[in-house]
Structure I
Amino acid sequence: MRLRWQEIDKALLVYREKWDVIAYSCASGLACLGVAVGAYLLSERPDAPRVFLSAFSFFFGLAGTALMLRLIVESRRIVGEPGFHVLSADSLGISITAYLGARTQSFAWTAIDEVMLAARLKTIEPDETTYLGRTIVVFLTSGEYGSWSVSTRMRAAVSLSAEGRPYLCAPFPKGQEIPLEEILRQYAPTRVKVRSEERAIFDFRKNADLYSTA
């Protein structure tokens, strides 16, 4: 799904192209419904494991229906909008929708410690390594994160870096690090650092956050 950004009414908006999202969601919903119908037809065969296939059909049918209904609701909601929200920023703070369907989280600049635009983000854990490309990482202040309850932390989907820094992240369009960094600097107070990195590594084996600009 393509990402775009624009600056309107003294605010930065990063968003997913609406027609890309609608096409993807529609295809996913129809695929789930197709699997549900296929499983139901198979369950009608005399030698088929009917209970298993019926349950399989029910859950995929439910998932497909939920996707289609959500698509209708979201499509109505963004009528007149350029696309599906990913990140927005203005003089008050930053709002992030980390992934499609996630709850939008809003933070005042007083709750933000640093904003980093990483061309590549690598997370090394004892049992797995994950990679993300073109990621805006919003580090929160330890005081803000520490004041939250456990349930609030779970709802906010905040992660901790290898050095224990709380953060949220969202994707940004390819090759747009410099203009986005410049715009974010205009909105961020001088206390909040805004920077770009070619590569960021959260290495939990070494308990270290590593960065490279080359």
Structure II
Amino acid sequence: MSSRKKIVDSVKRVVIKIGSGALTTKEGLNLGVINALSKDISHLMEKNGLEIILVSSGAIASGIKKMGYSQRPQSISQQQAAAAVGQSTLMLAYEEAFKTYEKKVAQILVTRDDLTNRKRYLNTRNTLFTLLHWKVIPIINENDTVVVDEIKFGDNDNLSAMIANLAAANLVINLTNIDGFFDDDPRVNKDAHRISVVEKVTSKIEKTASSIPG
């Protein structure tokens, strides 16, 4: 049995992270991706009995499009306002998509403080476990509207890792607009090679993972 299949067969609780690059286009939210993701998650819950936690970007990009901006605003206050506008659009899209499969969703917006302060950490974990018990899909994003540099996660890759730790998840799936994990950026280097399984996390692997956007 391959190491990948062995891992997949043993999981019960999964964190799925999807970034803005995979979730949005120049036209705004990619509803086709949201619908496909909702279908796949619902299937995993029904057929495989998995508990799924979704960490989703897309609020700022959605808000920018909804407000008619042609590019991302430079000021922090405008970006945070765009997140406030876009988050409701994002959640509505997920709610409508999951409704097709008779699934309920819940929004959780967090900052680093919520996961580093012990009392807030426990409150967040208790809420998360209750939602999973109810078979509701938690959709988590950083609270971009109020967050400041001192309490930012940096990106949702960090957030998904911290949520996986909080929820004692068995697996994190990172959905990006790159077709797998490569030893270099395949959009720049046509000779980049895909790495199907990382057997050992080395300093080179860490550097590669942090240098390729997606």
Structure III
Amino acid sequence: MDQKPLAGKTALVTGSARNIGRATALRLAASGANIIVNAVQDRAAAEAVRGEIEAIGGRAIVAMADVIDRDAVTAMAEAGKAAFGAIDILVCNASARGQKPFLEMDHAAWRRVIDISIDGTFHLAQAVLPMMVERRWGRIVTLGGIAWHVGFKNRVNNLVAKSGLTGLTRGLAAEFGDRGITANMVSPGAVETVRPASAGALPP
């Protein structure tokens, strides 16, 4: 049995300095993939994940970028291509969470959450899909969640972001499926993570 099924592949995992993103990056690295570790601000945490990957015999680089910055995303994809030849796997894990009653939510808070999930995934997919199309192989994974399926108060922006991301993911799957590229969404349930106070308590 092949213990390194992703040997020779490269994965870009956004928001991979901690929590689900970190665990995903380590799992992909254990399966043989080269990893592009991404964070927005905490380079030390991202470098620590890179060190963990190298400690198990993997290869990784750190790319600091905010996914809503198209130029930064393009530069990150180019850095991954320069380091490893191409990007084969994209995991769109970056997100912003916060709890705010709808009538107290300002437009900036509304837009930030939606832009990371939808515009960020748009920028990322456009940056890496040409490489996947050329190689006729690619895997795109987006991160959803249970909240938008059932609805939670004080999280309207997050519910809108994840429902829109579902449509984006399905559209990519339909458009690129005949070129060896899949796009799927994973919707985790409640996961114990390091969370800022603004994220609020885990849903019941």
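FYI, it's all coordinate maths here, none of it is from the lab. None of these values were measured; they are calculated from a predicted model.
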Notebook entry, point to check: percent of Cα pairs over 24 Å apart was computed and gave 39; which structure, I, II, III, did it come from?
Noted result: III
Next item on the list: Taking 30, 26, 19 as the value of Cα extents along the principal axes in Å, for residues 109-164 alone derived from one of the structures shown (I, II, III), identify that structure.
Entry: I
